[in-house]
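Bear in mind that the values in this text are calculations on the coordinates, not laboratory data. From a predicted model like this one, the values you see are computed outputs, not experimental measurements. Cβ atoms are built from the backbone, for glycine too; each structure is taken alone.
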Structure I
Amino acid sequence: MLKRILLVEDDQFLIDIYQKKLKSSGFEVEVADTGHKALTKAKDFKPDLIVLDVVLPGMEGWEVLKQLKANPETKNIKAIFMSNLSQREEIEKGLKAGALKYLIKSQYTPSEVVSEIKKLC
């Protein structure tokens, strides 16, 4: 069975890159471009892992993860943050919120991101 990834990202360029890279690596991928869509898709799609940006329209990634962890239907879904926010406080906030990893976009190639995802799935 394919591992399911929910990619939560609002940059269409990055969506295209990561969606293609993940699919070619054998993952089933759904995309949400807002925090609200991410919450709905997490319930419907039931991903094995959510790759979550922090800066999103309408609702930031911190709040998305908080709501996912508070919901019995979605609380056990694994999540990682992938963001350009790179301050230590932001990384710690992401890990405290329940993310397994916090990847800084500028420090990982798409192939390296997929490698990190494979380690968690």
Structure II
Amino acid sequence: MSPTNYTINYLELPLTDTEATRSFYSSTFGWEFQDWGPDYLTFSGAEVAGGFNRERKPSDPGAGPLIVLFADDLESTQQAAGANGARISREIYGFPGGRRFHFIDPNGNEIAVWGEASEEAQ
């Protein structure tokens, strides 16, 4: 299937630690990886293709684009992220239309995860 015009079809993030990256994202989200030499790692299983590139340098959290993932169970996902080595940079909070949390991955990238608003919040 060819990419659709003007849609996001690939994400690339900084890579500082290949094994920590593979371990964290496979354990937390079930992503699969393929190495392309020592400086590039592609991932699949996230509904969009992407990779981690050692040539890209992490910036301060929040300084660049924010990638946001979706999770059916936000609490379990936050717990898994923390248990797998992420630093939770913002605990679960509500926003119009849902809830989300932010974490810092093993490479220093800030990622957010959102979910539907909980029954109690409605």
Structure III
Amino acid sequence: MNEGRTIDLADKFAAFSEHWRPKVAARLNGQDVRLVKVQGVFPWHSHADAEEMFLVWKGVFRVEFRDRVETLRPGQFLVVPRGVEHRTAADEEAEVIIFEPSEVVNTGDAAPSAFTAPQGVTV
């Protein structure tokens, strides 16, 4: 990990290409700072015990709820409350920073699938 050292987000995002596979860039206070490239639509899910914060670095990213859609652009973020069903999406590739507890599985309560990322992979 890079604790105590400057982290260059452009370099970190350039280090991987796969979509929907968050990489841990840093850890603090039981939380991960995860970087993810997204394109397409992620499955509906929720996290019973954790909020998730999505901060857009590049591109346009959607957080879809059953009753509305929030569209985020670079420099904008949204916190999904714990227990709230949601899915994420991007028509074109986007780069997103996620802040969430280290033990959170990216697919939440959804059945394991091709979208379920391995835990703790660093970049």
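To which of I, II, III does the computed value -5500 (helix-only ellipticity at 222 nm (-39500 (n - 2.57) for each DSSP H run of 4 or more, over all residues; to 500)) belong?
Traced to structure II.
Could you tell me which structure in I, II, III was used to calculate distance in nm of label points 7 Å out along Cα→Cβ at positions 70 and 86 as 1.7?
Derived from the structure labelled II.
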